[in-house]
Structure I
């Protein structure tokens with residue numbers, strides 16, 4: 001009854017199944033590994049941020065260029081405040097508001113974006129306190145340049161003059177005439193009564209959409225393993241039923257139709 005398993009057709013089906021199952025298991029395991037790596041990165045980034053707050057601040061030059069190892073570190077810089085911009089559509093503790101971003105001209109001649117604080121409501125220059133005059137020394141958490149559309153950074157265009165959607169050298173290059181550091185600092189204490197903006201973790205280290213996509217792909221690959229096995233047994237059962245019917249004379253051997261994969 002099971003001699004049909006030796007036919008070329010079933011050889012092809014069996015080879016496909018034997019190749020598909022380990023391939024799907026490998027891909028599912030790989031996607032699961034990617035998810036676990038992101039979870040570990042998330043934990044490491046959280047631990048790094050917690051320890052960084054306890055460290056003594058270091059000069060800006062020692063921590064540049066900013067990367068996963070230096071982001072969130074305490075940094076200090078000296079200079080004079082210059083142009084001020086607003087960063088709209090930023091939430092803090094579930095409330096909508098905006099950042100007050102002021103450019104600090106450092107001794108190197110380049111400017112460092114400094115988030116002096118957060119204010120609730122719509123971005124309004126009249127609400128933003130003027131920066132201190134004269135030479136100042138700022139202390140805060142070093143942050144990597146933002147990418148619009150990632151980590152909660154809105155991707156907006158056509159903003160009014162004096163506003164920027166993202167804090168990065170690429171976003172500020174057309175707004176200020178100076179060379180801008182490819183990093184920014186959020187003050188540990190909000191300036192002029194504003195609320196301090198908490199430091200964020202490095203990009204691609206959180207449990208974001210990409211992490212849960214990896215988890216979803218893991219489930220899909222393992223589900224496909226089950227689907228392949230189910231369809232193989234379904235085809236086998238249909239073939240056995242046709243063979244049994246042929247032996248009982250219910251179906252002429254020459255007239256027997258091959259079952260379709262869907263069982264129809």
Structure II
């Protein structure tokens with residue numbers, strides 16, 4: 001007996017549904033679970049959990065309840081993921097190189113870098129100054145007004161990120177004013193001008209100590225940032241600096257395939273090794 005065409009079509013569709021459900025809903029996931037159990041891959045498939053301390057793939061802060069660095073631990077790079085290293089809110093600040101003027105509700109990227117650099121410099125007992133930063137840790141930026149708009153003699157200069165005493169007294173013969181709250185000096189015709197200052201061209205505090213990663217979850221720091229922290233760690237733990245450097249070297253990963261990326265130090269694993277030491 002020949003089935004009606006409409007019924008044959010429905011039966012064929014049902015068969016296709018059952019076949020695809022078995023293939024894609026059962027066999028395909030089981031295949032990848034099996035691949036994840038292959039030696040060498042099982043650790044990564046399981047999230048690279050290290051004991052009860054966290055994952056070697058997701059960074060974390062080594063701070064106390066008040067957010068202050070715990071001195072006996074290596075510190076991670078800053079994070080803008082949620083309240084810091086939140087996997088459910090991964091993301092960056094979305095601020096770029098032109099973010100140099102503070103807004104009433106948020107500091108610019110330049111000021112954030114300046115603040116962090118001073119804090120790290122104080123923590124590690126090194127010079128935390130950076131180019132284009134004021135001594136008190138904000139972006140060294142002027143709104144410069146010219147007689148002819150963009151050219152001609154300077155008629156006015158405003159330190160846009162400071163409401164107190166400006167970081168320089170004069171600019172091209174004109175007295176520098178402090179900013180007034182709520183004023184948009186760029187909209188008034190000022191040309192935003194970062195000022196280089198006399199900070200060293202190569203700051204003592206590395207870039208990864210003052211900038212966040214794109215995901216906000218970076219578990220690694222640069223060897224340069226790890227080296228900066230060695231004296232503090234040795235002092236706090238009663239170790240020699242050479243002992244601490246040896247641990248840093250043991251937990252430094254080289255470039256992928258020998259040429260991709262940069263060497264990196266996994267902070268969690270390094271701190272766990274310090275606890276074992």
Structure III
């Protein structure tokens with residue numbers, strides 16, 4: 001893809017899963033890739049594999065050092081790092097705070113640093129937000145994840161509405177189950193809801209590159225998400241009823257009341 005040749009790309013959460021797949025695909029297109037991850041060894045391993053640069057650490061502080069590693073400009077920013085925590089209103093404040101910080105505020109901080117420079121240069125920047133289908137639908141058993149992923153989608157949408165006429169492209173990536181460590185960590189909930197239709201991280205990266213080529217905002221690696229999202233909008237009670245039945249099935253599978261037990265699926 002000619003638009004990506006020599007482009008400076010940053011991928012947060014790039015040490016594994018979707019992030020590593022994105023880093024490999026962008027590198028294969030000729031981009032210069034910075035791999036960010038909390039796990040310094042994983043970031044370094046992926047960077048070495050693709051001939052990129054590793055900038056380990058918290059995703060919220062990556063823009064400055066990544067810009068230096070790329071020689072002064074970030075062309076594409078993949079806000080991919082995320083956390084998935086279980087529970088509902090009973091989940092502790094630190095769980096909710098971490099979900100807001102990583103899933104939403106890290107995106108805001110990155111955009112705060114990147115957008116002014118992109119506008120000064122006349123546009124051309126590209127912000128790619130790994131949201132999850134939970135941002136369009138919901139995820140049973142996980143209020144912190146569902147709520148913050150809705151917010152991540154809303155922020156990506158707002159960026160696109162506000163800046164697309166000024167040359168900034170935004171993409172919201174909304175896969176369902178993906179075979180990553182995060183999916184494996186979800187335990188029985190993930191096995192019931194996500195595992196049956198889970199895809200490989202490389203399939204998500206393929207969908208992202210297709211969307212970049214078409215300059216398409218919404219990226220749906222699971223095409224069926226579009227129909228589910230349409231039902232949610234047009235027939236909310238029907239959709240809520242079907243999701244509630246899934247919730248009941250989860251409770252039966254776990255043998256407990258998943259609505260009130262803070263230890264469920266731990």
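Thinking of I, II, III, which structure, once helix-only ellipticity at 222 nm (-39500 (n - 2.57) for each DSSP H run of 4 or more, over all residues; to 500) is computed, gives back -15000? This figure was derived from III. Structures I, II, III were shown, and semi-axes √(5λ) of the Cα gyration tensor in Å at 32, 20, 17 was computed from III. Comparing relative contact order in percent (Cα under 8 Å, 6 or more apart) across structures I, II, III, the highest figure is found for I.
Mean count of other Cβ atoms within 10 Å over residues 63-70 was computed and gave 18.5; which structure, I, II, III, did it come from? Label of the source structure: III.
If distance in nm of label points 7 Å out along Cα→Cβ at positions 55 and 199 is computed to be 2.9, which of I, II, III is the source? Attributed to the structure labelled III.
Read the figures in this text as sums done on the coordinates, not as results from a lab. The structure presented is a predicted model; accordingly, all values stated were derived computationally and were not measured. Cβ atoms are built from the backbone, for glycine too; each structure is taken alone.
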